[in-house]
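These notes open a run of structures that come right after.
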Structure P
Amino acid sequence: MAYRIEVRPAARRDLKKLDKRVLRKIDAAILLLRENPRPPKAEALQGKWRGYLRVRIGDYRIIYCVQDDRLVVCVVRVRKRDEVY
C-alpha cells in the first residue's frame, strides 16, 4: 500500500532554495518513498535525530520519519550534509 507524503514547512523552505536540476532528483527520490519508505540505502539516524531516517541524493540528505500506523512519510529537512547535521 502506498504511503502519503507530508512535507513540513522547514523542508518546503529547503526545497525552494534548490537548483531546478537538483530539485528534480530530490522530488523523484521523495516520490519513491511512497512505495518503499525504507529503501536499502536509507539509514537510521542517531542523537538528536533518533527515530528519523535519511536518504542520500548526491550531496543532499532527505531527513524523514515514517508513521506506519497512518501510512505517512513525513519529510522534515532537505539539505546538504554539512548543513543538516
Structure Q
Amino acid sequence: MKLLLDQNVSKRLIPGLAEYFPDSDQVALLDLGESLDADIIVYAKDNGFAIVTHDSDFQDYISLHGGPPLVVWLRCGNQPNKEILDREG
C-alpha cells in the first residue's frame, strides 16, 4: 500500500514509513499542495494511494461519494513525527 500524506501531515514522515509503505508521497511534493480535496482524491485513486490526513474532510467526502481511496484519519492532534510513527493504536 502506498500512502499519500495530506498537506497537514509532514513530508518528514516518509522516510520512517518507507519500510512498510514504500513509494509513499506527500501532496506538496507532487505539486498538489493547493489542490482541491476532490482532485487529491482522484489523484490518489488513479495512482493507488491511501490518503493520510489530520482532517475529517476526506473521510466526509468518501462517506458521501464512496471510495476508493482508503482514508486514514489521524485523530491524534498535533504530535511530533516520532510520536505518530510510534503509535500502535
Top of P, Q by distance in nm of label points 7 Å out along Cα→Cβ at positions 19 and 67, largest first: P
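Among the shown structures P, Q, from which was the value 31 of relative contact order in percent (Cα under 8 Å, 6 or more apart) calculated? Kindly include the intermediate steps, with their values, before the conclusion.
Details: P: 35; Q: 31.
Derived from the structure labelled Q.
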Looking at structures P, Q, which one was mean count of other Cβ atoms within 10 Å over residues 3-10 calculated from, given that it came out as 20.5? Q
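FYI, it's all coordinate maths here, none of it is from the lab. No experiment lies behind these values; they were computed from the predicted model shown. Cβ atoms are built from the backbone, for glycine too; each structure is taken alone.
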